[in-house]
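Values quoted throughout were computed directly from the atomic coordinates according to the rules given, and no laboratory measurement underlies them. Treat the numbers as computed from the prediction; the structure is a model and nothing was measured. Cβ atoms are built from the backbone, for glycine too; each structure is taken alone.
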Structure 1
Amino acid sequence: MHPLFVCLSRLLLASLLLGVILGAAGCSRFTDSGDPAPGTSESVPPTPNSEALRISSEPITGSRLRITLTDLELLKRDADAEAQIFVLLADDQGAYAYLLYPANRAGDASDTFALTTYPLDLGISDETRTVTLWVLALHNWRYTSAESFGIDALASSLAVGFRSWLRRGDPQDDPLAAVVSASDGALYEWFAGIEVLGQGLVRFAPDEGWPPGEDTLTTADGGIVADYTIQVIPSNNTVAIPSGPTPVFPTAARAGYALAVDETFAGGVSAASWYEGSDSTYTNEIVDGAYEIKLRDIQDRGFARSWGSIEERQFTNYTVEAQVRLLEQDAQTAEYGLWLHYQDDYNFIYFGISNNSAYRVAVVQQNQPTRELQPWTVSDAIQPGAATNILTAETTADGDLSLYANGVLLGTFHDEAFTGGSVAFFCYAESVPTTCQLERIRIWQARSSATAPSP
């Protein structure tokens, strides 16, 4: 029999026997229903309030390796089984960083998890020989066991146990079984109250160049398929931190205007037709809650870029309200925003913001910026880094243009190159992966103007 199954079988038997012995002796802190036994004087550690629990074993002062799970799918979950995800990064020097999601409840009844907003960073140096990613999905059918142990303590115990297994364990062993077996009984009760939905690991090494980009982990047990991105962030890379709260999307109607487009992309659908496509360097697609541009590779130039427009729609005398977002905190020279009066891929008005709180306005004709209406200019109104910003553009067929960021007027301009057109969303960066999202867009058409298909 394969040693994996031997280890699991022995551990499960030990867990069940331990539960019987504790119950017979009257020492179990839980009734059959899983509720605390009445009269117990022991206090239960508090469950974290936050949805995600992220911990690093030590501060990072130099370069770091960042792993982000962009899409995780469970293939063997029962419909009524809530799932919890544990992700760990550990190196051969003893450092680790982990993520538990969700951390404030037993799990989510879902087959898909997007953990883009919870990347894991681990410091790397010349002494780092390997970094291992461990992904574990489980169903807590007796969640009170985890709460009694302490959610923080449980996650830390798994991390420390896995680190020890990396140093001394048999690589053919099942990681979770080995960690629980080495816990001297501390994790037995918790393990007896879970169902493993899938687990797997992948190792990264510097001699492979810490390969940046995207990859997929398919676990050997067939339980998980996870897409992830890899970034190496140098020690001299500065990170811009958002300076204020997330701006609120406007809700008021506009006098004299009719609402021509109102998109939230809820459920991954859109009433308008947006460009969707991909190649080896980018993916443009509608996801749940956003029109997303994911830059995945840089080829033959020093940057990555993609864009997508509302197809077969033209607007004049219109106003655009757009909620846009940059996902990666450490994206290098990231720019995103709107192309107004969009004629085609080579003719439009550029209205972009950067992750350094700057904005630019330019007239682009024949794929060349023929007029800089406003060169890159820093504004306190723009949230830096990985942040949400609301862009507003008021246009007229006479060439007038007023631009706002988060309700603050950036400037007014006049140019008669284009009298109208469509609207496009774009994303640009000098590092990958970088992801930009258009989370909400409304286009208001002046009631005196008509909206017509493009010729």
Structure 2
Amino acid sequence: MKNRLFEQIDNSPLIIFRMFLGLLLACETWGAIGTGWVKYNLIDPKFTFSHIHMEWLQPLPGYWMYVYFIIMGFCGLLVMAGYKYRWSLGIFTIMWAATYFMQKTTYNNHYYLLMLVCFIMCFLPANRYAAIDSLKNPSIRRLTMPAWCSWVMIAQVTIVYVYASLAKFYPGWIDGTFTRSLMERTITPSLLPFFTQKWVYLGIAWMGIIFDLFIVPCLLWKRTRTIALIASLIFHLFNSITLQIGIFPFFALSFVVFFYPPEKMRRIFFKKKPPVTDHSPTYEGKNIFWYFFVPYLIIQLLLPARHLLMKGDVLWTEEGHRLSWRMMLRFRNGLINFRVVDKKTGEELYYDVTGDLTPKQKSGMAAKPDMIWQMCQRIKKHYAKEGKDVAVYVNSMVSINGGPMKALINNKVDLAAAEWNYWGHDNWVLLYDENGNPVN
């Protein structure tokens, strides 16, 4: 096994992936400008809901976020060309990570995956062939790479798909409730009569589970690889057309290059490239693999399962939802009201939440405990500047997948004084049993 990890294989899959990745990075960042994503999420808001404990990370003022995204797009093109590869990808990774952590109103697991893959690629020798770097410096030119370079990418995408499949095993997905609502929101009206038939939306729900669970094993097995590729094309192109989720379908498809024999990738994409004749293991990058990638993959295996150690159902509490692969699982709708009380005088104070938030921010915040807590901290700081010490109480009613509204927050707890528990359950988030009855 050790020899197989370090045997030398043709590096064509990694080179091809670098090119695809660089192009997709440019499309994602420049597309975010063209579609208005940057404007609506980073320029229009007075502030953004950053990840907790990263509230200092806010967008650049004025229109500088356009410049920020333009720079990221150019970094993507440099990655594609393999010019100053580690610098260009390293800069992009840092800038993209900052973008990811500075806002979660439009939270998306796909953005998280892009960050992780860019981080991984910073440590892989993807600029040793068909790259400006290797043309300018022939001493780094190589036709091979250690086999573990491919296996790291396969392991990462396997974790994503398996957790995405397991997360779907809950009633709202299994009975098609979510997929029906999703079709109603995304499918063109002329096709709705077909996609809202029970056998169709229920079939889509179960095909999603089956696809996520079996796509990696089917790509790994030679006999089912081509069928799995066709299934991937259908699945991801359908998602691209109906869900309009940017580059992700094409990003997911690009991983396929690691599942095919490297020699086949060479023959398809680099016909003039000499074949590899010596596959003897060289143990190149041994320390990076054992001391960086192995711990990294262990963390990736454990982190998405942390919600199992937390009290309550993650679907309701959202605790352990982020930094995992619970993708496109549910719709959350909420109604919220903040009651601000001056602790010294007992006077109730009015805080204009609507004037402080964009409609999208308010809608997202109303149904998510972490964003509600952050809003309460912001209200507290606002009045602290006026010399007032306030308590903030919240009335929040939330519905999952169009179900009955239930209270999310204990309205007797002062959230301005509450601490955020990142690795456990916050007792001010109300819990319910399987019958919908409140529990302690």
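Observations
- Here log10 I(q)/I(0) by the Debye sum over Cα atoms at q = 0.12, 0.13 Å⁻¹ was derived from just one of the structures 1, 2, and that gives -1.12, -1.27; the source is 2.
- Top of 1, 2 by distance in nm of label points 7 Å out along Cα→Cβ at positions 166 and 302, largest first: 1
- Origin of the derived value 2.0 (distance in nm of label points 7 Å out along Cα→Cβ at positions 198 and 230; candidates 1, 2): 1
- Distance in nm of label points 7 Å out along Cα→Cβ at positions 54 and 398 - highest-scoring structure of 1, 2: 1
- Mean count of other Cβ atoms within 10 Å over residues 134-141 - highest-scoring structure of 1, 2: 1
- A value of -15500 for helix-only ellipticity at 222 nm (-39500 (n - 2.57) for each DSSP H run of 4 or more, over all residues; to 500), calculated from one of 1, 2, originates in structure 2.
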